[in-house]
Structure I
Amino acid sequence: MVTGSIYERKGIYYAIVSYYVDGRRKQKSVSTGLPVKGNKRRALEFLENLKRTYETKESMENMDGSRLLMTDYMDEWLKIVKPLVERTTYKSYGNMVSARIRPHFEKLNLLLTEVEPKHIKMLYDEILEQGYTTNTVIHYHAVLHQALAYAVKNDYILSNLRIE
């Protein structure tokens, strides 16, 4: 179960969530970036989004990465980052996942633990073959890097991927 509250510090609202990992209580404090004056409702909405994120994270921690499809992981990762990034950034991530990342990994039907650098390179090659620039590939690389770094950090996969 995830609980939380908001508090004021130096004129800015902060949200704090409490959740459990392996039976141990953990807390995470995040700045909302909202000034105190006139933003209590927005701060509470931020807190609710953050609580949903940590509920998803808590449920994912019970998942075994060896049985999680890459496509499912990307969907879960998007839910986790939603309250942590700007709305436009989240939309951009979602568009990249739905446009090319999900279809590419659905064709390969890979588990998260089976993803290798060659599979990611295949995605980059497909993007370039479709006539897009290397700058587009760099954007896709940034999204995959963040998602896979999160997976490694949270022990969904071992660090057999070289994430640069």
Structure II
Amino acid sequence: MPRFKDVLLLVGQLNYTWTNTESLLIHMIAGLADVDKETAIVIFLTLNTPRARIDLVERLAKMQRIDPGCRDDVLVATRRLLEEAKLRNKYNHCIYSFDPAGEIGLTQSLRIFESRDAIKYGKIEALDDAEIGRINGSIQSLISINRSFWDITERYGFPK
């Protein structure tokens, strides 16, 4: 099942790159809240979703005392991270299907979409070459966002 293994490795790389990049929010919290890294780690770990962590960083960046250039740099990076969260969430909250040869891939969403009088669930999408390209693109984007967070940490003297 070469395709299946390739997809699992790619999704694993997406998750690793996401987690590594998300952890850099610790430096953003430390610098923006003007606390030491240990305190920032406690705050980061207390917030149990990426969205909550990003919201905190964005709110801290919007405080009046924050240098406008720093604010802009942080908000650009966090907004880019939020964009990448969509694809990461898709592949962390779905079921994967492949034919016995491991060649035809599908994802099935584990989400329920509800209207006033009906529900829909399990949206099925192809895991084709175009989608594999999107995953690769997201990994590259996360690497770039990671570098942006490190650049912000250096430029504004945030705790390392």
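Coordinate-derived values only; no laboratory data. All values reported here derive from a predicted model rather than from experimental measurement. Cβ atoms are built from the backbone, for glycine too; each structure is taken alone.
Here are the numbers for this structure:
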| quantity | calculated |
| --- | --- |
| Ranking I, II by distance in nm of label points 7 Å out along Cα→Cβ at positions 118 and 142, the structure that comes out highest | II |
| When distance in nm of label points 7 Å out along Cα→Cβ at positions 102 and 126 is computed for each of I, II, the largest belongs to | II |
| Which entry (I, II) yields the derived value -22000 for helix-only ellipticity at 222 nm (-39500 (n - 2.57) for each DSSP H run of 4 or more, over all residues; to 500) | II |
| Source structure (of I, II) for relative contact order in percent (Cα under 8 Å, 6 or more apart), computed value 17 | I |
